[in-house]
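Please treat every number below as a calculation from the coordinates, not as lab data. Because the structure is predicted, anything quoted here is derived from the model rather than measured. Cβ atoms are built from the backbone, for glycine too; each structure is taken alone.
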Structure P
Amino acid sequence: MIVHYHLGAVSVIILLFAVVHYLYSRQMKKTALIVHNLLRLFYLAAIMTGFLLLGLVPVNLGGLGKLALGIISIGLIEIYFSHYKKNDAPRPFLVVVLVILTLTVLTGMLLPQGISL
């Protein structure tokens, strides 16, 4: 059951990432700030459920790698938005954020299938 909460939180994070990016690009800073704070709330939900999931399965290198990728993804998203608000975010940084986010999601989908890294 906790897996569903975690997948829901990760899905909402990806959706809110796109919404916050859109709102900041349209200079709707007040609304973007509110949605950005909601995004931060879902970070906490994903981190808590991720730690609970880590406790339910035997710890291996793949699980710890997925944990590290998740925390790095959250950090990169926050760094990106802090630069984007000031209009000094380089375009390649968005690509790096999206690649790391994709790697995190792919790792999350592959590890439960028994593929250990």
Structure Q
Amino acid sequence: MALIKKGVSKHPDLIEIVCELADANPTHRKIFIHSLGWDTTTKTLTSVFCKYGEIEDCKAVTDRVSSKSKGYTFILFKHWSGAWKALKQPQKQIGNRTTPWPRPMATPISC
């Protein structure tokens, strides 16, 4: 990471390439959210997280029998910057619960 930052600081034209590479790798665009309420839906999650960036995939993980939320989800943003923005806000009000800080699936790259 330090090597990338040093290279970009000396060659600003590389920033675009670094950002494109981060966008190409889903692990830099995906976050994990836990402690969700049982009534959490995909619609609820999308409405909360769409303000950070375009969402590529978001599904509330549900129980097959009851169809109730299992209390966690993965959100995949179209661009790394959406995941980065979502990670900057430590807690989110989702439905009737305040969730703890989302977790990145990989170390975010700040371009």
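For the structures shown (P, Q), relative contact order in percent (Cα under 8 Å, 6 or more apart) is largest in Q. Could you figure out which one of P, Q the value -9000 for helix-only ellipticity at 222 nm (-39500 (n - 2.57) for each DSSP H run of 4 or more, over all residues; to 500) was computed from? This value belongs to structure Q.
For distance in nm of label points 7 Å out along Cα→Cβ at positions 51 and 91, the calculated result is 1.6, so let me know which of P, Q that is.
Here the read-out was taken from Q.
Supply the structure label, taken from P, Q, corresponding to distance in nm of label points 7 Å out along Cα→Cβ at positions 11 and 59 with the calculated value 3.0. Computing distance in nm of label points 7 Å out along Cα→Cβ at positions 11 and 59 on every structure in P, Q gives 3.0 only for P. From P, Q, which structure was mean count of other Cβ atoms within 10 Å over residues 27-34 = 12.8 calculated on? Source structure for this number: P.
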